[in-house]
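I've put the structures underneath this note.
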Structure P
Amino acid sequence: MDTISHALWGYGLFGFRQQKPRPLLALFFGAMPDLMSFGIYLLLHVINGSYHPGPPPLTALPPWLFTSYSIGHSFIISFAVIGLVAPMRRDIAFAMLAWPFHILLDAPFHARTYFPTPILWPLSNISFDGISWANPWVWFPNAAGVLLLLLYRRGQKRQKEKPAS
């Protein structure tokens with residue numbers, strides 16, 4: 001799944017808790033697994049002027065990127081971190097649920113040939129051989145789902161803002 005979709009799903013699903021909403025934090029945690037691997041890689045290449053669009057070949061990627069990707073795309077790591085935060089800050093922990101939701105979305109939409117989602121890392125490298133998120137049968141329903149969710153949230157916000165009659 002693309003990083004922007006992940007961010008928007010996180011925002012729409014986990015950024016609007018009743019008591020203490022954390023929309024920007026949910027937006028961040030929705031994108032964070034990709035930002036901590038390919039986001040850093042992209043930034044480094046933009047800074048040094050060596051950016052090229054499109055997916056880089058696996059052989060050109062540094063070892064730290066694979067480790068970072070595995071950390072960010074592991075249910076074990078995400079739930080452990082959320083479990084540490086939850087007793088102290090439930091509002092933040094709720095927004096952080098956008099992180100494992102990112103992993104849940106990635107698992108069926110990454111092929112094993114290019115960054116399969118290591119959902120149980122570091123205990124296992126188990127992954128699924130999914131359908132690419134760039135496939136129109138995946139991309140268009142994803143975009144429609146994000147749009148519907150955001151329209152729903154907008155409607156909720158308008159309802160709250162209406163004066164009681």
Structure Q
Amino acid sequence: MIFETERLIVRKLTLDDLQAFHEMQSNPKVMQYATGDVKSKSEHEKEIEDLILKYNKTNNDFWIYAIERKNDAVFVGTIALVKDGKDDEIGYRFLEKYWGKGYATEICEGLLNYCKQIGMKKIIGYVVDVNIASAKILEKFQFTVVKKFVSEDIGLPETKYELVL
């Protein structure tokens with residue numbers, strides 16, 4: 001376990017997560033504000049294998065962890081800790097059926113606490129402007145807007161947020 005919140009546990013991905021990971025990553029609604037194409041199940045299996053290998057890699061700067069519910073150990077999404085050039089970036093993604101249950105707010109709070117514990121000084125988050133729910137979560141935790149731009153990869157207006165820990 002990496003960290004936990006009241007209802008959720010963050011842990012390393014395993015191959016047992018493949019079906020739920022594939023369901024999440026193949027949903028156009030989940031992926032509409034993210035980079036990357038929808039992939040086949042075999043491509044997602046390779047992706048999970050690569051992410052698992054990174055856990056033991058020296059100087060890894062790309063961590064993706066599973067989020068599961070405490071009460072039934074069901075995979076509900078992923079979080080990301082990524083070194084983005086000079087910045088430490090956070091992100092999270094949930095299966096659509098778990099939207100609207102307060103998990104994103106809960107996991108963001110837990111992730112901020114975890115980032116403080118491991119000594120991060122500042123974190124950033126990127127939100128596509130039409131993704132109002134995600135923007136509200138970052139603003140709730142006192143992230144400030146540092147830049148507005150049109151993303152090169154998905155071509156949508158986007159905002160970069162920052163929080164000094």
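Among candidates P, Q, the computation of helix-only ellipticity at 222 nm (-39500 (n - 2.57) for each DSSP H run of 4 or more, over all residues; to 500) that gave -9000 used structure Q.
From which structure (P, Q) was Rg/Rh (Cα atoms, Kirkwood Rh) calculated, if the value obtained is 1.02? The structure behind it is P.
Name the one structure among P, Q that distance in nm of label points 7 Å out along Cα→Cβ at positions 80 and 96 of 1.3 was derived from. Of the options listed, only P reproduces it.
Upon calculation of distance in nm of label points 7 Å out along Cα→Cβ at positions 56 and 144 from the atomic coordinates, which of the structures P, Q produces 4.3? For distance in nm of label points 7 Å out along Cα→Cβ at positions 56 and 144, the value 4.3 is produced by structure Q. Comparing distance in nm of label points 7 Å out along Cα→Cβ at positions 24 and 48 across structures P, Q, the highest figure is found for P.
Looking at structures P, Q, which one was distance in nm of label points 7 Å out along Cα→Cβ at positions 32 and 128 calculated from, given that it came out as 2.3?
P
If FRET efficiency 1/(1 + (r/R0)^6) of positions 72 and 152 (r between Cβ atoms, R0 = 25 Å, to 0.05) computes to 0.05, which of P, Q did it come from?
Values: P: 0.35; Q: 0.05.
Comparing all candidates, it corresponds to Q.
Once relative contact order in percent (Cα under 8 Å, 6 or more apart) is calculated for every structure in P, Q, which label goes with the largest value? Comparing P, Q by relative contact order in percent (Cα under 8 Å, 6 or more apart), the maximum is at P. Source structure of the calculated read-out (mean count of other Cβ atoms within 10 Å over residues 16-23, 13.5) within P, Q: P.
Laboratory data are not the source of any read-out in this text; all were calculated from the coordinates shown. All of these numbers come straight from a predicted model, not from anything done at the bench. Cβ atoms are built from the backbone, for glycine too; each structure is taken alone.
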